[in-house]
1. Between structures I, II, where is relative contact order in percent (Cα under 8 Å, 6 or more apart) highest?
2. Quick check: -12000 is what I get for helix-only ellipticity at 222 nm (-39500 (n - 2.57) for each DSSP H run of 4 or more, over all residues; to 500), calculated from one of I, II. Which structure matches?
3. Hey, distance in nm of label points 7 Å out along Cα→Cβ at positions 35 and 67 derived from one of I, II reads 2.8; which structure?
4. On percent of Cα pairs over 27 Å apart, which of the structures labelled I, II is highest?
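Here, each number is a calculation from the coordinates, and none is a lab measurement. For clarity, every value in this text was computed on a predicted model and none was experimentally measured. Cβ atoms are built from the backbone, for glycine too; each structure is taken alone.
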Structure I
Amino acid sequence: MLLLVGLGNPGPKYENHRHNVGFMAVDGIVRRHSFQPWRARFHALVAEGLLDGHKVLAMKPTTFVNESGQAVGEAMRWYKLGPADALVIHDELDLAPDKVRVRLGGGFAGHNGLKSIAAHIGPDFHRLRVGIGHPGDKDKVHGHVLSDFAKADLALLEKTIDAIAEAAPMLASPDEHDNFMTRVALLTKPQRPKPPRPDSADGESEGQPENGV
């Protein structure tokens, strides 16, 4: 079983915050792949489903982000899972809003949700980092993370969440994580404008009379 955890803060006050992009991504996956309805368990909302034939338990902890490890630890003990069976989706300041990265283990970069999970299960779990961009000044980071996405970023955010949901079956197999990142990058790549239609072979535009008459 894969424990697929989205990080965020509960309640409508926080639902559009950059810090809640983990919740947004998990919601997108659950909708796209027709998981069972959300239900309350393990100090979280959980929904069961399948990705590429693998059983998945999607989770949104109902503690605040800083205590996410409580829910993750309870679920892992119940299902007798190891750290490598968990994949945590979270916001990442050091990535642009249309970028994602998947890795096993690593540091926490000041993310208290990751620290909490590591305190309960150890650091060797998979992380899907979803870019939210950096405000450019470390003194502005707190306000940046705990504020809504800018209107200019919403279309890009929606495209990224849709891409994550479409490529999500690859998350069920660690061997496919590189392919997942490639697929998301292709889906979020800006479309190039189509070139103008070429003129007709005689050098005159179609439908234009010769010599202007």
Structure II
Amino acid sequence: MRLGVVTGLPMESRVLLPYCSAHLLVRAAGLMPGAARRAAEHLIAEGATALMSFGLAGGLDPTAAAGTALVASEVRGDTWLATDGIWRDRIADLVTADFFGAIADTPVVLVNPDLKAFAFERTSAAVADMESYAVAQVAAERRVPFAALRVIADTADDVVPPIALKAVSPDGRPLIGKAILGALMNPTQLPDLIRLGQRTSVAMKRLETLARLGAPTAFGLA
């Protein structure tokens, strides 16, 4: 088996790069519409025989803290797409994930608790992200196994301030100058920005641990 992993942001893919091999391919899709689908299709073209969505997620379940690791049972969008049952059990054991749960598809970042609460009520999913559903669709179309492993960054109660969104390029890279300028011009957003940074730091450390535990064996496929 050859695993193709799709992330949204380059910083998510970087934690996997030390483990790339003949069994593990990685692509950071970026944030543009259709980007995750294109990344998954490119990985299939490069020889991937299984697909995984990997990275950060926004929390929808109010009980889930930042840094919580979820192995997806399914992804919920226009339809519900299940992950591979045997493989997801193997991943959960391998990386010591916190729980199984559903991922809700969202076309945009859910920036405040009201939007997250609405998504939770509508989907009953524990987390939301912008990539997993598209990757799951490609896996279903190509008849290859699919899994998703996500870590909560912003929780259900957290606000993602506008300056945070403006400080990320379409390919998912941080724009430091815009972040500094935004903070200077919008000081009232600073508490939410600082909180988001702290949450993201916790989540990225967990993501690095998941990569260390799972990536050397292509998350149980090699």
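1. Values: I: 23; II: 29.
Comparing I, II by relative contact order in percent (Cα under 8 Å, 6 or more apart), the maximum is at II.
2. Values: I: -10000; II: -12000.
Label of the source structure: II.
3. Working: I: 2.2; II: 2.8.
Computing distance in nm of label points 7 Å out along Cα→Cβ at positions 35 and 67 on every structure in I, II gives 2.8 only for II.
4. Numbers: I: 34; II: 26.
Comparing I, II by percent of Cα pairs over 27 Å apart, the maximum is at I.
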